[in-house]
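In what follows, structures are represented as structure tokens.
Since every read-out is calculated from the coordinates, none of them should be taken as a lab result. What you see is a predicted model; the values in this text were computed from it and never measured. Cβ atoms are built from the backbone, for glycine too; each structure is taken alone.
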Structure I
Amino acid sequence: MMNGCPRWSFLTVPLLAALGCSDPVPRPAQGNLNLSVQQGTGCPVTAKVYQVGNPKPPSTISSGDKLIDGENGATIKCAVHGGGPYTFSGTIQGRSSENDRVYMTMTGGVINADKISGTVTVAINTPQLSNTYTSDAGTCIVTVVNSNVKGGSLWATVSCAKVSEPSTATSCSVGPTTTFVLENCDGS
């Protein structure tokens, strides 16, 4: 059996086709974000939470309603590989509940063998920031929510003591209530 279907043969092909048995169609990536931007050195945002969901964003209690890549102008790209430790990356871009265009990308992410904690590099952009603010490599702290990590999927919080914009020498922080969900990612 392959993918829950019996092996293909000359005699079974018409029957299986009639029953709709075929290889699974990949589903598009899904995700959402609750981004907390906090004050830093010259940060243009004093304290603001951007809620990106369809319509409900995630929290540490609920995974919220996910946006589908391409839906309502959203961009969701992600990869979660491994089995503990994991590596991951992701981009969540969409409109907040206040109609702000919000962007967060995570690169070089690692969830440790404990399947609870890890690190990642984060870049964020919102209309109030006007430029992209980026953390130093691997300095943001990731905490998995309720053991929700597996190949292709991750629900976690992330916090960054400092994300900066070099041309203006300003910095902000990404608050510890920042929560994201990535599903249907490239993964194994």
Structure II
Amino acid sequence: MPAKSSIVFQLVSAGFICALIIKIVTVYTDPYIAKNAGMAEKRAVLDIFNIQYDSNTIDHTFTKKIETVTLDNGNVYKFLSCVAFKLKGSGFWGKIEALIALEPDLKTIRALTIISHNETPGLGARITEPDFLAGFQGKILNPDIKIKKNAEGINEIDAITGATQTSKTLEQIINTELSKYFNRKDKWYQK
């Protein structure tokens, strides 16, 4: 029977080797993950403004068509007279990242798209469905967006049945993040 110290040494060594392998993989893959996330965001910006591109010209098209203003709370994207804001916050199960585009009046929603989320498949994950996202188009920030059952007002969107918490957190993310951008309007808005 091996000595207890030998078993402890073997366990510590195995743990160290596993941790080292994980660190090496992380260092190797982090740049690729960051690049893919950046490309996903560029695709989302081009899509929200209905700008045509192909997979080989995303960077070129983005650079040519989109003006980016970087603030400490996120990016503002401008195309012609429209503007889009990157939104991020805690959802029900994890971080939600989205883009919201506004018409030139800065009150009417042009579109909303979800870049990433960790919500429950079949429930909260329905925030990515075209029918739900289409409900935002044409809604007015008056002064906030409301996601609720039986939406009727110009600033109300129908909530997702069975995903009350995700609907509430998305509403909070939109309103909180937009207020931060509008508080910094002097940094990105030009008539």
- [ ] Out of I, II, choose the structure whose coordinates give Rg/Rh (Cα atoms, Kirkwood Rh) equal to 1.14 when calculated.
- [x] II
TODO: Can you spot which of I, II the value 0.45 was calculated from, given it is FRET efficiency 1/(1 + (r/R0)^6) of positions 59 and 155 (r between Cβ atoms, R0 = 35 Å, to 0.05)?
DONE: II
Task: Label whose coordinates, when helix-only ellipticity at 222 nm (-39500 (n - 2.57) for each DSSP H run of 4 or more, over all residues; to 500) is calculated, return -1000 (choices I, II) - done: I
TODO: Tell me which of I, II gives 23 when you compute relative contact order in percent (Cα under 8 Å, 6 or more apart).
DONE: I
Task: If distance in nm of label points 7 Å out along Cα→Cβ at positions 27 and 115 is computed and equals 2.0, the structure in I, II - done: I
